[in-house]
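Each value in this text was obtained by applying a stated rule to the coordinates, not by laboratory testing. The structure presented is a predicted model; accordingly, all values stated were derived computationally and were not measured. Cβ atoms are built from the backbone, for glycine too; each structure is taken alone.
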Structure I
Amino acid sequence: MTTLITGGAGFIGSRLALRLLADGESILILDNFDSYYDPRIKRENIAVLQAMPSAPGLLTVIEGDIRDEALLERLFAEHPIQRVAHLAGMSNVRYSAERGRLYSDVNTSATVSLMDVSRKHAVSVFVFGSTSSVYGNTDSIPFVETDAAASPLAPYPASKRAAEVFGYTYYQLFGLNINILRFFNVYGPHGRPDMMPLRVIDAILRGQPINLYAGGELQRDWTYIDDIVHAIVAALERPLGYQIMNLGYGSPITLNEFISIYEKLIGKAAVTRHVDSPLTEPKITYCDNSLASELLGFNPKIGIAEGLARTWEWYRERYSINVP
């Protein structure tokens, strides 16, 4: 049995690959090493995977684009793919604001193509990495999966929500088991450099200003990478028909609190500036993870203080940072 991980060179995908390889699982990674952020980071992730003792015979890496339908057909014809962890895609809410067509092509159309080839090859479980951003400024707090999620604030969540809806169609018509996981602000060591946890470290160390939207009072629910990986593995093992499940820690904090934790860890005050909040930004993300707890045994263990401390220690080691 082989598990296909799209986006397997990225942050979440590479951590999932590490876990599956450690468990002796056969995996096929498909990644295009997109230049949205430095491709060298993704190639370093792959190098770590290839250096694992279990990698020979279990790990195959293909450089290619999920929009390439002929490539998808060839991969499924040549490899015994029985499970799919679809984690590839364009991310970043604000970056998506003026790139609707790109996000539609990558996050929606390519996902539909992957679902189509998966159902033709009798894939047992298709796990799709979605986002808490689909909820927008909902009145349902904390966020629950029964919310309509009909008013996304940017092309990124809109493209993910559209793919979710297509997923139901592929379950209803073809019986494809689809587990949709709505990630809530995933962070931790090896994280993406464009995301807040690493950007705040960079800004504090360099004395550069951090933008405080809404006075730094926007709230986010941060979820540590190890907790997310445990949940993805569980989702790959459970054919549940069609399910949408939130994956979040369930304890949002403000950006001001987030920065304060890092100031204490780093031992240096942040430089901040107040700016207007973009139209793409919801006031809060807040996860109700009771469904994932019931269906996947999801029980996040790493709170934000411990998670940021681990992230900072990894950052210090990786970049040889010496601070008092």
Structure II
Amino acid sequence: MDPLVTIVILNWNGRDFLKKFLPSVLASTFPNLRVVVVDNASGDDSVAFLREFYPSIEIISHPVNWGFAKGYHEALKILHADYFVLLNSDVEVSPGWIEPVIELMEVNKRIAACQSKMLQYDNRSFFEYAGAGGGWLDLFGYPFARGRIFDVCERDEGQYDSTEPVFWACGAAMFVRASAYGESGGLDPWFFAHQEEIDLCWRLQRLGYLVYSCHKSVVYHVGGGTLPKGNSRKVFLNFRNNLIMMAKNLSFKESLWKVPLRMGLDIISAFKTLFSGEFHYMPAIFKAHFAFVYWIIWHQPGRLKAGKSTSVLKGYTRRSIVWAHFVKGRRFFSEIIDKNE
């Protein structure tokens, strides 16, 4: 019998996205499939729209907007499946997108999470910023991806058409083995949004699991539907959450020097954006640093943290992509990461 796959779509004021992209999801051909929409207290008519036009879809309604992390965390507590698929409402899926991932994860039980190849919805020949061809992490906690270095998204010419381990799978189209998700403690509600899936994948790897990217599964992501790029709230969450993620997952010895150095790089970034006329970045970054210190003092003892593991992290480089990109001028993943790394 085929495993049960439950697609969980988190929605916040995304009625137009649901109308546009739900048909592609419901056309999925996997035989044992369940689709659930989790509504984060939307102020639009998303729920009424679903009840009128898609009465067969199960709806879970949260009392407030809990963001991506807690929104999924609370919903997955009451859902059952062999595999969960975390899918953004602004994603169009391609025919047969589920089968290759489930086949891969059924063959290799060590794979706890896997993402689809992610291309831009409006320009389908280019990788999409959020996940591209699978996520990596550098020495100082900067996330990047096969096909995307900082703001540079590569054209998809099949250069990353390989199914292989990565560091993190993008939460916009992320398959998760339900048992491993539960073992890890799941998404950390403190994050609210941004980088919570990287934290989860880091903990999964530390538990001895693998994270993969499957190029045979393709999705098209609009991106920035909730918080557009450059939004000060998004800047704050990205910088705060990255520091929290590092403090949670690095050894104490590593965190003593890597976290302060990363904070120094953040400050350099703040001044760089100030001089380029982007005035909202600096206050957001300093606010993120204060929030991180607050987390260290008041919330660190109760944080979700995986136990020690001797497993080697995949999709991790001891190089600095800041140095490679901004100093050496390398724009593409293949110019930074050796094929054998």
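Taking FRET efficiency 1/(1 + (r/R0)^6) of positions 97 and 257 (r between Cβ atoms, R0 = 25 Å, to 0.05) for each of I, II, which is largest? Numbers along the way, then the final one.
Details: I: 0.40; II: 0.05.
Comparing I, II, the top value of FRET efficiency 1/(1 + (r/R0)^6) of positions 97 and 257 (r between Cβ atoms, R0 = 25 Å, to 0.05) belongs to I.
Assign the value 18.9, calculated as mean count of other Cβ atoms within 10 Å over residues 177-184, to the correct structure from I, II.
Clearly, the read-out refers to II.
If log10 I(q)/I(0) by the Debye sum over Cα atoms at q = 0.21, 0.29 Å⁻¹, for residues 145-192 alone is computed to be -0.95, -1.26, which of I, II is the source? Attributed to the structure labelled II.
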